[in-house]
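S.K.: Heads up, there are several structures right after this.
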Structure I
Amino acid sequence: MAEIDKEQVVGVLNRILESELAGVVRYTHYSFLVFGFGRIPIVSWLRAQADESLMHAHQAGEWITTLGAYPSLTIGPLLDTHTFDISTILRESLQSEQVALGHYRELLRIVEDRSVALEEYARQMIQVEELHAGEVDKMLRRPGEVDTAPERRTGHH
């Protein structure tokens, strides 16, 4: 197996860490903005997403220190449109998840055939993020709507 480019790998892991920490803040913030009859289950789901983002941040940070590097103290970009609309919140979440997914795919690309452990970590995270994106997409569909609408996922109509 070829050696990994440690600096490049740590750079991607730090972007993952920053993105996941932003997810913790974003999902927690969104949970405060939910009102109406569906508040309790939606708040619970958003806070579970914040917990999952924190767990993912822990994993990325542990990999960074395993590689002998210093974890970033930066938090990724936070988009706040001051919305209380659940559909908009979910679309924003989906956009952020796509960014994180891109980081994990980049990690896989640079560690493939170089580190089995990092490759498996990247693949596992890609699976988790893709399943999560699928769940959010289902939440954005109207009841009884089976087909996915690409314009809904991107926010363009």
Structure II
Amino acid sequence: MPALHFRHARPEDAARLQAIRRAAFAPVFASFRSILGDEIYDLAQRRSDEAQEGLLTSLMAADSGWELYVAQAGEEIAGFVALQLNQETHVGEIGLNAVDPAQAGRGIGTAMYEFAVARMRLAGMKVATVGTGGDPSHAPARRAYEKAGFDVQIPSVWMCRKL
């Protein structure tokens, strides 16, 4: 694999980033459906999952408050990571991000998070945060975050009840 380099996402990257997002999150959304069951998933989770396409599009807007970077291996975009820098609180946040599943297991996710943390340090952030799921489909993301030094957690549980 060619060396990774990072650059700001450009409008012409949109189709590739959406393709990576769709492929990377398909097993996550399937996991949510499996955990919740079809009826609860359709009522409580499906709209949020479907809204992710628009979220990624919104992150590319110049006035979004987010910086969106692509991880590029040679000429191929292998992943993307959004980050936000809060100059008031000095807290940086990693937002929506994904690695092309065809490139999984090559350290791209860890490299993206290390890049994001370095960008946060450069901007004067004192803390880096990231949110992720606790379900099995998010295990690879949790491992990559841990490899990149995210070592303090507050577990959270989202519970549903059919009425």
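The numbers here are math on the coordinates, done by the rules we state, and not lab data. Everything numeric in this text was worked out from a predicted model, so none of it was measured. Cβ atoms are built from the backbone, for glycine too; each structure is taken alone.
S.K.: Rank structures I, II by FRET efficiency 1/(1 + (r/R0)^6) of positions 18 and 82 (r between Cβ atoms, R0 = 25 Å, to 0.05) and report only the one at the top, that is, the highest.
M.R.: Once FRET efficiency 1/(1 + (r/R0)^6) of positions 18 and 82 (r between Cβ atoms, R0 = 25 Å, to 0.05) is worked out for each structure, II has the highest.
S.K.: As an exercise: helix-only ellipticity at 222 nm (-39500 (n - 2.57) for each DSSP H run of 4 or more, over all residues; to 500), calculated from one structure in I, II, equals -24500. Which structure is it?
M.R.: Answer by label: I.
S.K.: A further question on this structure: Check the numbers for relative contact order in percent (Cα under 8 Å, 6 or more apart) across I, II and tell me which is largest.
M.R.: That would be structure I.
S.K.: Of structures I, II, which gives 17.8 when mean count of other Cβ atoms within 10 Å over residues 50-57 is computed from the coordinates?
M.R.: It must be structure I, since only it matches.
S.K.: One of I, II was used to calculate distance in nm of label points 7 Å out along Cα→Cβ at positions 66 and 122, giving 1.4; which?
M.R.: I
S.K.: Here's a follow-up. Upon calculation of volume of the Cα convex hull per residue in Å³, for residues 2-73 alone from the atomic coordinates, which of the structures I, II produces 102?
M.R.: Considering all the candidates, the number was obtained from II.
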